[in-house]
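Please find the structures below.
Just so it is clear, none of the values below were taken in a lab; they were calculated from the coordinates. Here the structure is a predicted model, which means the values were calculated and not measured. Cβ atoms are built from the backbone, for glycine too; each structure is taken alone.
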Structure P
Amino acid sequence: MCWMQEHDNLVVLVDEEGREHEFTLVDVLELDEERYAILLPEGEIEEAIILKMGTDENGEEILFDIEDDDEWEMVAKAWQELVNQEDGYEQ
């Protein structure tokens, strides 16, 4: 879907049309030997997105959509539990 450049937690994603979108890298989760980036669009504070981290054929780090609904739910739940722990809430 996109590639990324990272500068001090600022991630620039380029979509298929070549448009750049800026995000803040909030966290990286490691689950089941996979890595996932939690990103907030610049200027937003409540609508995080989750993308899977991987490498392309050149060994460059890329981010891409999570296609499997169960995988997405697992990552979203893990992120929510982490946020709740940091905020002092119990689930």
Structure Q
Amino acid sequence: MLRTPVNVRRLDILEWLKDPAAHFPSQRHGDHVEDGVTCDAVAAKLGVPRGVAETHLHLLARIGLLRTRRVRRRVYYRRDEVRIAEVARMFEKGW
């Protein structure tokens, strides 16, 4: 897989995480808005194995578009709205 930030699946993930409660089932631990969603939830929504979803989430986290939070033994992912706004401004200015 090419490791580029632009990918339909990654854009879908970012879109779903705008309103995680509307796109993902309720979680046993962690709040959708405060904590985010797990890799397993994203994998189920994408219909891909956990490892594929993990690759997408790790890339988005590494470039700063997602924040991670560990709750118990799971990692939760949520959007970093400040960073996303900064990146959007850079593209609006023509890079």
Which of P, Q leads on Kirkwood radius over Cα pairs in Å, largest value: P
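Given that distance in nm of label points 7 Å out along Cα→Cβ at positions 42 and 66, derived from a single structure, equals 2.6, which label among P, Q identifies that structure? Each step should come with its number before you reach the end.
Numbers: P: 2.6; Q: 0.1.
Working through the options, I get structure P.
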Which of P, Q yields 2.5 [distance in nm of label points 7 Å out along Cα→Cβ at positions 18 and 74, calculated]: Q
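One of P, Q was used to compute helix-only ellipticity at 222 nm (-39500 (n - 2.57) for each DSSP H run of 4 or more, over all residues; to 500), and the result was -14000. Which label is that? Can you show the working numbers first?
Working: P: -7000; Q: -14000.
The value was obtained from structure Q.
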Highest-scoring label, criterion being relative contact order in percent (Cα under 8 Å, 6 or more apart), among P, Q: Q
